[in-house]
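Bear in mind these aren't lab numbers, they're just calculated from the coordinates by the rules spelled out. In this text, all values refer to a predicted model and were calculated from it rather than measured experimentally. Cβ atoms are built from the backbone, for glycine too; each structure is taken alone.
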Structure 1
Amino acid sequence: MSLKEFRESDVLLNTMRTHPRSEFFIYDGKIYYNNTPTQSGSFADNVLNVPSGHISLYEINIDKGTGNDLIYPFITKQSSNAAFRTVSATSYSSDFVYGDVMSGSYPMSASITREYMAVAGQRNTAIDPDTGASFNTSPVYPHFFALKNRLDFYGSRSQHYRVSSSYGDKSQQAVNLISIPSIFYGGKIEPGTVSLKWYFTGSLAAELQDTKQNGELIEVSGSNVGLVGGVVLYDEGFIVLTGSWNINSESIPLIAGSGTGVNPKWIYYGAGANDGVSVATTGAGNASASFGLDFQGTNEIQVMTMFAHARKGEVNFSNNPTYYTYNQSLIEKSSSQIYEENSNRTIKNTVSSSFSDYESSFQRQVYVSKIGIYDENKNLIGVATLGNPVLKKEDEDLTFKLKIDI
């Protein structure tokens with residue numbers, strides 16, 4: 001069958017914007033993503049082979065049992081000089097010889113993490129051996145220093161972003177940083193969709209929402225409605241919490257390595273999100289606290305739409321063996337010198353009749369079940385399979401709409 005070339009108007013490229021929702025629940029050092037529990041398989045207790053609340057990149061090494069080696073990435077050093085991005089040029093030339101194998105490990109996973117900073121701008125100190133004077137060295141919480149410029153950049157949206165403003169100096173405050181990997185939200189977190197919920201003994205104690213869509217996280221339920229408890233960095237995937245007021249008057253242990261109780265505050269929100277806080281590291285009272293985090297992301301997906309036309313008098317032949325009348329000889333002659341197919345084979349009449357035991361007049365018609373897509377070199381690069389075969393009569397025009405997400 002001859003190939004049909006797409007016309008310029010037959011191929012459309014557009015962008016589809018989606019807003020996938022992510023929901024996290026944090027309790028006793030465990031995270032649950034989209035209310036999905038740990039799934040067991042036939043050979044492993046954890047079928048995805050990643051911790052609860054994590055997304056598995058590529059989703060390989062699924063349901064691997066004990067003794068079943070895991071799949072891993074590897075590159076052999078060759079003249080092409082291909083290497084992993086983590087291997088420096090110096091290490092590549094000095095630590096490996098041609099034929100050596102550089103390997104990594106799978107699975108790779110990601111989840112939200114929490115970092116509690118008692119005094120965000122605190123620095124380590126050292127003593128000058130000559131003078132005996134102390135001086136500041138590296139920051140205790142480098143992630144805060146990495147975000148300072150970005151926080152000030154968004155100060156035009158709200159003064160609550162600024163490191164130093166009339167609302168206080170974040171460098172001298174306790175700061176609670178929630179980090180969200182981009183695999184959960186795509187291009188950015190959608191403004192107006194962020195919700196942080198603090199539960200105490202299973203009941204909602206307080207909630208923050210970005211109701212103004214300007215990054216401010218405003219308490220919408222609880223005893224301090226209207227106060228701003230933190231800000232969201234939508235593009236970067238960070239939540240910075242500074243709310244230090246008491247959510248209630250209870251006292252529970254929320255700091256790893258210490259059984260001392262503290263009042264529930266937003267600076268302790270998310271305790272247990274990959275930060276070492278759990279009942280085992282704080283005490284039984286930690287079980288009273290649980291947390292919810294909801295937001296929507298923004299993904300822009302490039303979509304190619306193609307219109308494949310089957311015009312009148314075209315697409316009237318099939319390579320399906322059932323296209324011919326049953327029990328006909330395929331080969332007329334075959335020898336070491338000649339191969340000839342039967343030229344008198346008849347096509348099966350598939351025209352339906354409205355009468356019993358009556359065959360309608362023959363008409364050319366086929367059932368389209370697959371459409372092949374070829375590149376400019378006539379290489380097959382894709383096949384679109386129809387859910388149900390479509391009848392194509394010789395006197396009909398049909399158009400098939402094909403879509404692919406890039």
Structure 2
Amino acid sequence: MKRDKNPKWRKLDNTAKLFPVMANKHRTNVYRIAVTMKEDIDGDILHQALKEILPWFEAFTVRLRKGFFWPYFEDNHRPVTVTEEDTWPCQYINPQAGDRYMFRVSYYKKRINLEVFHAITDGLGAVNFLKELAYCYLDLKNGKTFKPNGVGIPSSDCYHALEDSYVKNYKDLAAKSYSKEKAFQIKDDRLPYGVMNVMHGHLDNAGMKKVCREKNASTTQILAAMLIYTIYQEYFRNSKSKNAIALNLPVNLRNFFDSETTMNFFAVTNISFRPGREEACFEQILQEVKKQMTEKITKERMEELISYNVGYEKKMTKYAPLFVKEIVTKMIYGFSEKSYTMTLSNLGKVQILPEYEQEIESFYGLMGVGKGQPLKCTVITYKNDLVVTLSSVFENTYLQKGFFRLARQLGIDVVLESNGVHDETM
């Protein structure tokens with residue numbers, strides 16, 4: 001394809017600059033958002049829908065390039081592709097291969113998969129894109145040639161602003177850095193390279209809300225306490241570790257600041273529990289989780305994290321060449337991975353326009369795992385279906401079984417679904 005002589009380019013947002021430095025086949029920084037329809041997917045119609053909506057999202061129509069000081073995005077006008085799924089999820093996206101896009105769309109039976117390299121957007125941005133893709137697919141499948149609010153126009157619940165909301169909301173504060181304390185690390189037999197254990201638990205959201213009312217806690221607080229308690233029961237009790245069990249918890253900053261950006265806009269906080277000599281119980285862990293989340297997830301604390309992240313970029317590394325930044329970033333990231341046991345990301349509830357609800361069955365999210373990040377939990381809710389997806393590089397399913405067993409003990413109905421890796425141990 002003939003290349004533009006003067007292509008448009010733009011900077012990566014503050015968080016996005018981290019991901020190209022760290023991404024490789026063992027740490028892909030790729031995640032998946034998927035939607036399941038009521039009928040099998042027509043690949044040709046899906047391809048047409050993708051071509052229709054892609055121009056609406058400048059965050060997605062890019063390729064990744066390397067500059068002297070920073071990587072940057074350049075406009076990408078190559079033909080986009082759609083494939084039938086034939087490999088493990090969340091594989092590395094090589095920025096120099098194929099169509100150069102930093103996302104991929106595939107389908108399998110009734111499911112549409114959107115896999116995204118984290119540099120272009122976060123989970124909420126990906127959900128926003130996938131919803132538009134689903135709407136357009138259904139319109140084309142049903143013979144419509146127009147969107148509900150006009151020809152070739154995004155739906156009313158779509159946002160597609162392109163701004164670095166970190167810089168927009170930056171304040172020069174006495175910022176606090178992230179936790180540097182080593183956390184408990186799970187060690188176990190691993191699956192072959194490139195293979196991951198994936199288990200989806202479809203939880204009854206009404207049952208979860210009942211537990212939340214009884215415990216005076218939010219859904220994320222309950223889930224975080226459940227994960228920590230399960231790790232304690234299945235792994236920590238038989239270890240000699242004195243380190244805390246810690247969760248890396250992404251926080252959607254759009255809930256605290258005025259932003260409708262399709263770029264990344266999140267921060268992470270560390271929620272931990274340090275077991276003592278006495279046996280720990282779920283209620284004890286839940287109270288500690290509630291306390292820490294109440295203290296740490298505030299607008300003031302998020303402003304401090306933005307100040308730390310943007311301030312570091314502005315003051316410390318602005319004029320260092322890229323290869324120096326890469327060395328420093330890899331060192332810092334390596335240390336930060338040891339400060340948490342696993343990641344929990346709750347993407348919240350997906351709201352669908354009423355005219356499409358009858359044709360959409362469910363959503364799920366899935367984060368890639370690998371070296372330094374062996375376990376992750378992604379949560380997404382649609383209607384009464386709260387889907388908890390646990391992805392793992394480990395052969396066994398101790399954590400998964402323990403977590404969903406605890407959900408049932410709390411009175412929450414669960415239906416399990418997996419990708420078939422070691423199902424015999426379930």
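Have a look at 1, 2 and say which one yields -9500 for helix-only ellipticity at 222 nm (-39500 (n - 2.57) for each DSSP H run of 4 or more, over all residues; to 500), as calculated.
Source structure for this number: 2.
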Query raised in the report: One of 1, 2 was used to compute semi-axes √(5λ) of the Cα gyration tensor in Å, and the answer was 62, 29, 23. Which one was it?
Result: 1
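Supply the structure label, taken from 1, 2, corresponding to distance in nm of label points 7 Å out along Cα→Cβ at positions 99 and 331 with the calculated value 5.0. Write down the numbers at each step before the final one.
On the way: 1: 5.0; 2: 4.1.
It traces back to 1.
Taking distance in nm of label points 7 Å out along Cα→Cβ at positions 163 and 355 for each of 1, 2, which is largest? Provide the component values of the computation, followed by the final result.
Working: 1: 9.2; 2: 3.0.
Ranking 1, 2 on distance in nm of label points 7 Å out along Cα→Cβ at positions 163 and 355, first place is 1.
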Report task. Using the calculated result 1.4 for distance in nm of label points 7 Å out along Cα→Cβ at positions 51 and 291, pick out the matching structure from 1, 2. Result -> 1
Report summary line: If distance in nm of label points 7 Å out along Cα→Cβ at positions 259 and 307 is calculated for 1, 2, the one returning 1.7 is structure 2
Query raised in the report: From which structure (1, 2) was relative contact order in percent (Cα under 8 Å, 6 or more apart) calculated, if the value obtained is 17?
Result: 1
